[in-house]
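J.: See the structures that follow.
Any read-out appearing in this document is the output of simple, stated calculations on the displayed coordinates, not a laboratory observation. Small disclaimer: the values here were computed from a predicted structure and weren't measured. Cβ atoms are built from the backbone, for glycine too; each structure is taken alone.
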Structure 1
Amino acid sequence: MSVVQNQVGTGETVDKIPNGPGAAAILAAGVGCAAVGIVTLASELSDAVGNLLNFYNPVGALSGKTTVAIIVWLIAWFVLARLWAKESVAMGTVNLVAFILLGIGFVLTFPPVWTLF
């Protein structure tokens with residue numbers, strides 16, 4: 001991991017460690033949560049999607065929903081971690097987007113929401 005040095009007005013040098021890898025993990029978690037909600041909604045709206053996601057009969061479509069969401073989360077984390085490996089990003093924006101994605105995933109897993117579609 002590279003360390004960027006900044007000059008402070010007092011003549012001191014301050015080391016700044018890039019926060020990109022941490023931000024990538026946070027945002028990828030939000031993407032994974034949204035993926036659970038989107039896949040759940042798709043499964044409930046379409047019997048074909050529900051049957052496609054039935055990876056293991058005793059569990060039903062839940063096995064496919066979680067597997068797909070985990071794959072999406074891992075891909076998002078891998079890509080973002082590579083893109084932001086040596087970057088410092090705005091954590092406030094990353095956290096806000098991650099919480100919005102978490103909310104989307106949370107809302108889309110509730111049956112009353114499915115009936116709106």
Structure 2
Amino acid sequence: MTDALRFYMDQHFPGPVSRALARRNIDVLTAQDADRCGLPDVDQLAFATAEGRVLVTFDPDFVAVHHSGMKHAGIAWCPERKHSVGELVKALLLLHGVLRPDEMCNHLECL
């Protein structure tokens with residue numbers, strides 16, 4: 001596992017957020033780029049975990065999956081209309097800057 005967080009963006013997360021993070025040399029993989037759109041939530045989370053990536057999502061179902069006890073590399077969640085694109089970028093930059101992968105393991109971060 002690397003020293004820096006790596007992100008896996010849910011298919012509904014805005015592309016401009018992913019691109020802004022990538023421009024800052026943050027490792028970001030989107031569901032679109034991984035050809036994983038439309039797969040069940042538990043499959044998405046299992047993939048992110050196998051890849052050592054924090055799942056970034058608006059989907060509240062992942063909060064329930066977290067509370068079910070499923071092991072994961074981390075989930076960053078927020079309600080879909082809570083933040084602007086710029087605010088999402090800032091929140092994820094902060095998360096990336098202050099937490100290590102081992103600190104995100106099985107952790108749900110509400111943005």
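J.: Given -0.41, -1.41 as the derived value for log10 I(q)/I(0) by the Debye sum over Cα atoms at q = 0.14, 0.29 Å⁻¹, for residues 20-83 alone, which of the supplied structures 1, 2 does it correspond to?
T.: 2
J.: For FRET efficiency 1/(1 + (r/R0)^6) of positions 28 and 44 (r between Cβ atoms, R0 = 25 Å, to 0.05), which of 1, 2 scores largest?
T.: 2
J.: For mean projected area of the Cα convex hull in nm², which of 1, 2 scores largest?
T.: Comparing 1, 2 by mean projected area of the Cα convex hull in nm², the maximum is at 1.
J.: When relative contact order in percent (Cα under 8 Å, 6 or more apart) is computed for each of 1, 2, which one produces 38? If you can, show how the numbers build up before the last one.
T.: Values: 1: 38; 2: 31.
The read-out comes from structure 1.
J.: Okay, moving on. Computing helix-only ellipticity at 222 nm (-39500 (n - 2.57) for each DSSP H run of 4 or more, over all residues; to 500) gives -21500 for which of 1, 2?
T.: Answer for the origin of the read-out: 1.
J.: Assuming 0.55 is FRET efficiency 1/(1 + (r/R0)^6) of positions 60 and 92 (r between Cβ atoms, R0 = 41 Å, to 0.05) as calculated from a single structure, say which of 1, 2 it is. Could you put the intermediate results ahead of the total?
T.: Details: 1: 0.55; 2: 1.00.
Derived from 1, not from the others.
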